[in-house]
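What follows are several structures.
Just so you know, all these numbers are worked out from the coordinates, no wet-lab data involved. What you see is a predicted model; the values in this text were computed from it and never measured. Cβ atoms are built from the backbone, for glycine too; each structure is taken alone.
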Structure I
Amino acid sequence: MSRLHIKALCYQGRGPFNLTVQAGQCVGLSGISGSGKTLMLRAIADLDTHSGHVFLDDAECQTMQAPQWRKQVGLLPTESQWWHDTAGENFTSAVELTLLKRLGFDEDALSWQVSRLSSGERQRLALARLLSSRPQALLLDEPTASLDSANIQNAETLIVEYRRDTGAAVLWVSHDMEQIARVAERHFQIHHEALKEQII
């Protein structure tokens, strides 16, 4: 079980931001387009230049090599990256078949050509890829934006169960306030360069 703690985080002229996501907790993050939600997740994941401090329990981001940090603090971007031709080649960890099935896939999905995947299929397979690596914290950037209602429910349930079973801290960006109410214990909005806690 791991706590994600952000202290005086600044990036691209925004901040400082302070936020703590307790172990096993989901915090929803919202804000108007361009407010910096995605940039915040990228800074926390050590993908973009930033100042301040980000901790996973007592381990600080700055004390780790970036690949080691990102293995523990996993980011699911809105548009996932695929470097190889077939879906399975893009998994760096062994994927459990039950995980694929929970997201509506059979094992043969790993042999599918990435170029033929729909946006929804890419999003679900990217979630499977992320959870397969067993990160201790999840940074989710609109993880269900391309999914239909049935697959949204499947994905939400899977993430909630992963959080409960592993004690992972989850920071979940969404424009859907009903979704935030379903999945999160707390909700913050980026407003005028500040984090404002909202009532769920």
Structure II
Amino acid sequence: MTEIKAFNRWSMEGIRVEDSGLQPFITLQPKIVPKTGARYAGSKFHKSRTFIVERLINKLMVPGHKSKKHFKTSYHMTGKAQTAYTIVEDAFKLIEKTTKENPIKVFVKALENAAQREEIVTIEYGGARYPKAVECSPQRRVDLALRYMAQGAYHKTFNTKKSIVNSLADEIVNAYRLSSASNAIAKKLEIERQSDSSR
């Protein structure tokens, strides 16, 4: 049987999610063209059964939203699936060239590294508001890591000559190496530090 490869280029053989909590929520079933066209948008939890690279492409299509404000926009790219697809493919080629490893493996490990374990909610008690640390659900951990990667990549390209392909590749490689130069890793450390202090 012919092996299906991601982008018809990279094999998924040997790639696995080591974090047992995230295993059901990171799908590693490869697709040559990772695009379902949101057929399952109304199905609860179905996005977790979508190929993880497609979820990254979807996040890149609307990177501007931050705290319910259109913080930064990607202008000409917003909502264009083909452009997002090309960006991710080119970024993976760059990651392969930089790390000499399978870029899907690098991306999956970066996602695991960037997935925060805790977050903060505000509780009201006697008219006063207090921050309280709560555990983050596995699906939300993946969602937040993808969002912070997309936002971090666009933040680094905003009003600069650096291309989105280079920025996205750098963001993923830095997260893979657990470097705080990655926006996703920096956000994770900041939120977990705040959670620790409000326990």
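Here is how the numbers come out for the structure above:
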item	result
Computed 1.5 for distance in nm of label points 7 Å out along Cα→Cβ at positions 87 and 151 - originating structure among I, II	II
Mean count of other Cβ atoms within 10 Å over residues 15-22 derived as 14.0 - corresponding label from I, II	II
When relative contact order in percent (Cα under 8 Å, 6 or more apart) is computed for each of I, II, the largest belongs to	I
Origin of the value -14500, where helix-only ellipticity at 222 nm (-39500 (n - 2.57) for each DSSP H run of 4 or more, over all residues; to 500) was derived from one of I, II	II
When distance in nm of label points 7 Å out along Cα→Cβ at positions 55 and 167 is computed for each of I, II, the largest belongs to	II
Distance in nm of label points 7 Å out along Cα→Cβ at positions 111 and 135 - structure with the largest value, from I, II	I
